[in-house]
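Pasting the structures in now, so scroll down.
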Structure I
Amino acid sequence: MYPTHKFVHFALIATLGLVLSACGGGNSSSSSSASTSSAVSITVPATTTVSSGAPLTFVGHASSTAGAITSMNWQITTLTLGANPVTAVGNSSCSTTQADATGSGVSCTLQLTPPSLLTADTTYQLTFSATDAKGNSNNSLTTLQVLQSASSSYNPVVAVGTNTSATSGDTVPLTCNATAGSSAPAGVTFAYQWVVNDAAGLTLSLINSTTANSSFVAPVVTQATAVKLQCRVTDSNQKTATAIQTITINPIILPTAVPISTSGGNVSPGATQQLDGTASKLYDANGKVTTGTIYYLWKYTSASPSTASPVTVINPNNAVASIVFPSVVTTPTTYTFTLYASSSPIDPTNLSSNAVKQNPVVFYVSALPSIVLSINPQIIQVNSGGIVNITANTSANSSSSPPIYFSWIQTYGPFVTLLNYNSQTTAFIAPTVATGATPAQLTFMVCASYQTTVACPGAGSSTFSALVVVSP
């Protein structure tokens, strides 16, 4: 490389090659736009593409037939709209130069580093300009393309479960874990998405595909078949990474019942749903469908969030069972049930037996609409001793399904006794205010909830206040 101080002479170099040092190497060819009528001749490195975030150097060379080169500089222009600029730019004004050994020319080395965060491939234009002692000038440009992978240290790191094997009818767990890149900022969060990368001609239905841990039931095969599932992770900086878990599905070699269910999906609070396992199949030792008795067991497995009310399975040992979801669901909730099937009676204490196959079934229960309260008018004028009625208006009414429950409390002013304080409309007798006294002000708050026990205020409840002005 050239020395970093001005005009230090080296041994004679017959031909000056271009130097580009970047990530262990670069292109040393040149590209010049110099005019043939100009006394100043310029060369710059050829167009360069990098996929690393390591620091880069670009060497521009200038010479003149009319006199010494007196000034040089580099200019950097971002050609990709919205892209982050390069960083750690050094010597763009060519305050440090390197003279040729013959004294016929001089070089200027530009230092820069690709941006640490790239959302796409980005192109930069590098323009090198020089002027000689007689005022003759010229410039030449080259381009730098930085691939998005140059900021790979900021990408999340994804790890999936080990490659494994399963038998047709098995429930196959898929696990994915993401961590922040080595240079990523603190507080990064992740979103997960499982997709089928290579189904090998099979039909695969993923359970909970937008979570870190997914699963699927291995379909029936006649020979060992490898399928590939990909976990895609996107972090809160919109950086992505993927990893693939390979599962080899083996054919059935023992009499086996494979559970199949068409149940699941989106439902409303209070809905009654069937758990239907009648599509389950019985296979013989050669993997052929056969006739015979299939034994069933349906079980409630879990809910998310975990605070959700559990659900009881009705007729759990039938091919078709049923469930009734809670009528009050204030947070979107995922309910998971499991269908167990076997060619022999099922022991509920040994559901991990090789003879028992499992099929998870997932329902997504939507939340009830939020209750919106209002009181019209919000300010009520009344005389001493008058009867006051206050009615709460809601986005639904008390005859809705499920019903809305109310609770009234007094929050300010002379104490009064509220009538029907657990109804949509409450009432009271206005207190006495002496003649000539300042009107009394009383405030009341109403709470509404789908829960029979109304917390005022409380989780899942809505509140609204009213002002009553009592005149003397």
Structure II
Amino acid sequence: MKRTKIAQLLAAEGPVPRVLVKGWVRTRRDSKEFSFLELNDGSCLGNIQAVVDAGIPGYDSVKEMGTGASVSVEGELVASPGKGQAWEIKATSVALIGASDQDTFPLQKKRHSDEFLRTIAHLRPRTNKFGALFRIRSELALAVHRYFQERGFFYLHSPLITGADCEGAGEMLRVTTLNPGQMLGPEGVKADFFGKEAFLTVSGQLSAEPFALALGDVYTFGPTFRAEPSDTARHAAEFWMVEPEMAFADLGDNMDLGEDLLKYCIKAVMDRRASDLELFAKWVDTGLSERLDKLVGEPFERISYTEAIDILSKAKKSFEYPVGWGKDIQTEHERYLAEEHFGKPVIVYDYPKDIKAFYMRQNDDGKTVGAMDVLVPRIGEIIGGSAREERLDRLQARIDELGLSCESYGWYLDTRRFGTAPHAGFGLGFERMVMLVTGVTNIRDVIAFPRTYKHLEF
């Protein structure tokens, strides 16, 4: 008999004479003549109860079906007389698939701290919270692809190994086949696998731009890496980015796309994973539902960097980092704007040229570039992007000004020599979007196996 998922059974419209369920035991209760098994198979937040009468095939193994054990139950789906559940399974046979040692299985208690669960990341998806979280993450990923595919974007698989530093910050993880002692000096670099320095990418943007200037609208969605020695709740060494790139688009188009994408993805989770989302609204962040309703229902605020600095300068609040024109806007400033001043997402645009990357389009004032950041409550920046500098002379001058190698970026400059066109794009931190949707405050809890500063396991 073919296995049926529990999510499908819980949504059944009537009894089913024969069903086969396979899953993991959450709880077991015994009496002299029967046992109750509470089963979950990961397909949804809900469990289904199986009533196992003494004497049916496999009943002798019920005593080994402790919490965490995997089992198979065949029987009839019937209306449940118990409260809080519409259906249960009246078992006709049971089988133990994989036992779980009750003396050592670490998920015996009802609730565990996030800190403890990070030490057993390989088991935490079996908890209600993390099972729900990773179903939501899956739904968000599907929504990202659906959003772009419905709008004619093409999905690009950008390389993970690169010789170019997109951000210019130098915080890149090196890729090498050499032992540490062999890496010294130019000869060591030449002896390496690629014959030159190689790194894990910090962004797919530079790869996406040439394809946007050929296919029109493209997006990348994959892992990116950063060797930033930061141990905060917002940073990880490996994280996922969604990076669209649009030809014949300007900064306004970019802001519209970023706002629309966020609203679409969050609405998808609200519509399709409501029960999972309810767990977070009840147990993690009681203000979550109201905040998400407001996010999808109201337009984002849009202000220039200069206006943002003016607001921050007049704020009756003590900031750790100083505020001033020409300084970067820090997380505490971003959150103040989104949470306290406006009470909703804010898009800040036209940043000072000197604090932004070389590829951003220079404005006519000579001081700012067409950059934009989307700031959301509780997170801060979730999207960062810009109109790209399509004018060859301006781009070349900026590369020279920053002391970068025109030779290394020769291929990039070719896109401006041959049929250049205005284009724009951004990067959306996928984990930050999962945090926004769930109310979870630590990035380590929204990645299956987090890679963070001084932490690499599994």
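Every number here is computed from the coordinates shown, using simple stated rules; none is lab data. Predicted model, so just to flag it, every value in this text is computed and none were measured. Cβ atoms are built from the backbone, for glycine too; each structure is taken alone.
Taking log10 I(q)/I(0) by the Debye sum over Cα atoms at q = 0.05, 0.06, 0.10, 0.11 Å⁻¹ from the coordinates of each of I, II, which one would give -0.47, -0.61, -0.88, -0.95? Label of the originating structure: I. If mean count of other Cβ atoms within 10 Å over residues 228-235 computes to 13.4, which of I, II did it come from? Answer by label: II.
I, II: which one has helix-only ellipticity at 222 nm (-39500 (n - 2.57) for each DSSP H run of 4 or more, over all residues; to 500), as calculated, at 0? Corresponding structure: I. Given that relative contact order in percent (Cα under 8 Å, 6 or more apart), derived from a single structure, equals 13, which label among I, II identifies that structure? Source structure for this number: II.
The value 7.3 for distance in nm of label points 7 Å out along Cα→Cβ at positions 60 and 276 was derived from one model only; which of I, II is it? For distance in nm of label points 7 Å out along Cα→Cβ at positions 60 and 276, the value 7.3 is produced by structure I.
As an exercise: P(r) over Cα pairs in 10 Å bins from 0, in percent, for residues 188-379 alone, calculated from one structure in I, II, equals 8, 28, 31, 21, 8, 3, 1, 0, 0. Which structure is it? Present the calculation step by step, with values, prior to reporting the outcome.
Details: I: 8, 28, 31, 21, 8, 3, 1, 0, 0; II: 8, 25, 36, 22, 7, 2.
Traced to structure I.
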